[in-house]
Structure 1
Amino acid sequence: MAKQIPVTSRASQIEYAIRDVVVPANALEAEGHEIIKLNIGDPLAYPGLPTPDHMISAYQKALLDQKNGYSPAYGIPELRKAISNNEQNKLNGGWSCDPNDVYVCHGVTEALQIIFATFLDPGDEVLAPGPHYPPYMAYPQLFGGKTVEYRLDPDNNWKIDFDDLKAKMNDKVKLLVLINPNNPTGNVITQQEIEEIVELASRWENCTIISDEIYDRLNFNGNHISTASVSSNVPVITLNGVSKVYYAPGWRIGYMALHDPINKLSNIKDGLERLLRSRLCASTPAQYGYLAGLNDDDAWMNDYLSTLKERNDVCVSLINDIEGLSVEKPQGAFYMFIKLTENHWNNRDKDFVLDLLHSKHVLTVHGSGFSNQYGKNHFRVVFLPSEKILIEAFNRIDDLLNERRN
């Protein structure tokens with residue numbers, strides 16, 4: 001065997017649990033097994049929640065109109081304006097978003113990479129909730145930074161543990177991350193909590209808040225508050241896009257919107273723009289598809305949200321009837337972070353997920369993939385599939401727990 005060319009530690013240590021578990025699932029499918037996939041937050045992976053027709057038509061029209069060339073690096077002006085209007089007019093928490101402070105990216109994941117590249121020098125820290133969406137742990141290290149997790153309380157609806165958060169704030173913290181609603185727990189941060197977070201961040205002059213609001217309108221009690229609307233002195237970067245609320249994740253269009261109430265981000269803004277120009281632009285025709293979603297009637301969202309609420313209730317009811325499981329009922333998004341309560345599975349959530357996959361052909365994600373410390377002894381499912389599929393999946397989960405118990 002030829003001598004192997006070495007891989008960098010930054011690449012070899014990257015983990016993305018949501019897709020990593022797909023590798024053994026693909027092997028089982030190649031053997032002819034049918035897998036119930038509850039692992040990935042892609043609404044288009046399940047029947048019944050399609051991308052709205054008017055958005056697809058706008059995307060198609062852009063293609064046919066030959067809007068297929070490079071577009072402005074920061075996003076097409078019409079979309080930046082529509083995003084700013086949307087942020088200004090949110091039912092809960094509208095804020096004075098300027099179109100010139102909106103930057104369109106290849107999804108929120110690219111926005112994160114650009115933000116981390118702009119903010120972080122070696123030794124700088126990012127505070128992110130634990131458990132959290134995996135890129136918040138993976139990406140900062142690529143730019144010399146370090147992610148420190150602050151605790152969400154698993155016994156109190158995954159609310160922020162403020163004592164833990166306060167203890168971890170220091171001069172090295174450049175970015176404080178909120179994921180609201182949260183992936184993977186489904187928790188929604190209250191206005192009182194946001195006010196306390198902003199007050200805390202205001203004590204550290206180099207701290208900016210990242211508010212990941214990609215699931216903002218997937219909140220079941222209508223109580224989501226935009227962080228930027230609360231802050232009068234702390235910079236806030238709002239992240240959002242077309243993937244979840246508008247049911248078009250494959251289009252890869254997201255944005256970051258800067259709220260800089262006392263003008264602290266001039267140098268940061270220059271750095272962001274330099275990086276955005278260097279990578280050319282986001283998909284031009286997809287931006288027109290998103291534009292249609294923002295500008296046209298969105299009453300269709302109510303039916304979609306009602307469907308998600310019903311499936312949320314179904315899953316909670318099923319879990320409550322299964323010995324060995326418990327869950328804090330999600331208040332938003334479409335994920336359920338389920339606790340394994342039996343000693344047999346203590347600190348073995350990945351073993352559980354792999355056992356469930358191989359023996360019952362149900363694909364979920366191990367909780368430790370969202371945080372080694374704060375996600376262990378849990379597993380995540382998405383409740384996007386039909387009620388029939390969810391019932392079958394949880395019956396198989398119940399069967400596995402009973403078999404391993406006996």
Structure 2
Amino acid sequence: MTGETRAIYSVTELVQSARALLETKFAYVLVEGELGRFTKHPSGHMYFDLKDDKCLISCAFFKNSNQALTFRPETGLTVIVGGVLTLYEARGQFQMNVRMMEPKGLGGLQLAFEQLKRKLMAEGLFDEGRKKPIPAFPRKVALITSPSGAAIQDFMKILETRVGIDEVDLFPVKVQGAEAPEEIRKAIEEVSDLKKHDVVIVTRGGGSLEDLAAFNDEGVVRALANCSVPTISAVGHEVDFTLCDFVADRREPTPTAAAAHLAPGYDEIKQRFDHLEHRLREALQNQLQDKRRDLTELLKTLRDRRPDLLLDQARQDLDYRTDDLKNALQNLLKDKQVHLQRMGDFLSQVNPLQMVRPYGEKLKGLEAQLQAYHPHGPLKRGYAIVSDKKTGKILRTSKDLNKGDRLLIQLQKGRLESEVVSTEDENA
């Protein structure tokens with residue numbers, strides 16, 4: 001506009017002015033919304049959207065502020081955040097710098113408890129199959145608790161009425177406060193490394209969720225799960241549950257219950273002995289009755305099967321069988337004598353030479369035929385056998401011979417070798 005002075009801002013000046021107005025007007029506000037696009041940068045800073053069904057605002061939750069969180073933020077969680085509205089100057093982006101965050105509905109500790117519980121359950125740390133059995137009569141016990149708390153007093157008071165425990169080693173720790181988780185974790189790892197105890201008990205009295213927070217710490221829970229010694233968790237009262245209860249090899253509702261489980265009392269031992277004595281007497285009586293019944297059956301069997309009578313019967317059977325054998329032999333000899341007699345009579349009536357003579361004459365005829373057809377017969381009469389020296393074939397005609405072929409001539413006595421000078425056809 002001509003003649004008028006106009007206020008012209010640079011981009012930086014405008015953004016900085018808007019930022020100052022926002023930070024002055026909304027120096028600290030509380031906002032409820034749902035977490036969207038939540039990410040945690042390696043630097044430790046958190047970035048996310050806070051939204052409702054119509055709008056969203058970008059948020060930054062820096063490491064120095066988010067370290068106090070007791071739960072793990074995640075996309076979809078409804079929260080209440082407190083912080084200051086500002087502009088991210090580099091982009092001119094409207095955002096909120098968060099200073100505080102708490103879940104809506106469940107408290108932060110309860111939410112952290114549920115989140116870690118789901119995580120450890122998915123890893124299988126609560127599975128019964130991975131848990132070690134607690135010894136029936138442990139002699140060396142490791143006790144991890146506060147040396148000044150009521151839990152140790154209740155525990156030791158119960159042990160005074162029990163028998164079988166030789167040694168209880170106290171590993172003193174804080175059971176509440178910021179230092180408690182680290183002390184408890186180190187104590188568990190120390191017991192695990194020593195490998196001298198039969199069982200380790202982690203215990204304290206009851207309290208609020210904040211009071212029991214150390215026994216819901218992930219480091220403590222994992223140390224208890226990895227302990228080489230069988231573990232018992234006895235934290236709080238019967239209504240209190242911690243993550244240590246789920247991961248330990250056995251959960252007892254109170255410290256006194258844990259002590260009572262470790263070893264039997266005098267009255268309990270007497271009851272056990274009385275019960276065992278009663279069972280032993282019953283077992284012996286049942287065995288005696290069974291043996292008496294078996295003996296009665298054996299005596300009845302002996303009466304029914306007297307050995308002397310059985311032996312007499314066997315002797316008598318042997319005599320009968322001996323007589324039968326003698327009779328069988330005599331009958332066999334008689335049969336053979338009759339057979340020989342019949343053969344003698346037959347031979348006396350027949351001349352063997354007359355039976356053989358026809359066969360002898362026939363044999364002579366066959367012999368004459370054999371002599372007539374023998375190859376040496378013609379040789380005796382002055383004939384010869386001629387064969388080709390090369391092939392060994394006996395020659396019956398001169399047709400296949402050529403001049404110069406070598407011949408072998410077999411006589412009755414001796415053999416000649418000759419050469420073909422000429423051949424002549426038999427039809428010439």
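None of the figures in this text is laboratory data; all of them are computed from the coordinates on show. Fair warning: this is a prediction, and the values are worked out from it, not measured in the lab. Cβ atoms are built from the backbone, for glycine too; each structure is taken alone.
Things worth noting here:
- Identity of the structure behind -14500 (criterion: helix-only ellipticity at 222 nm (-39500 (n - 2.57) for each DSSP H run of 4 or more, over all residues; to 500), calculated), options 1, 2: 2
- Structure with the greatest value (metric distance in nm of label points 7 Å out along Cα→Cβ at positions 194 and 378, set 1, 2): 2
- When distance in nm of label points 7 Å out along Cα→Cβ at positions 282 and 338 is calculated for each of 1, 2, the greatest value falls to 2.
- With volume of the Cα convex hull per residue in Å³ computed over the structures 1, 2, the top value is the one for 2, the highest of the group.
- Computed 0.95 for FRET efficiency 1/(1 + (r/R0)^6) of positions 34 and 394 (r between Cβ atoms, R0 = 30 Å, to 0.05) - originating structure among 1, 2: 1
- With relative contact order in percent (Cα under 8 Å, 6 or more apart) derived as 9, matching label from 1, 2: 2
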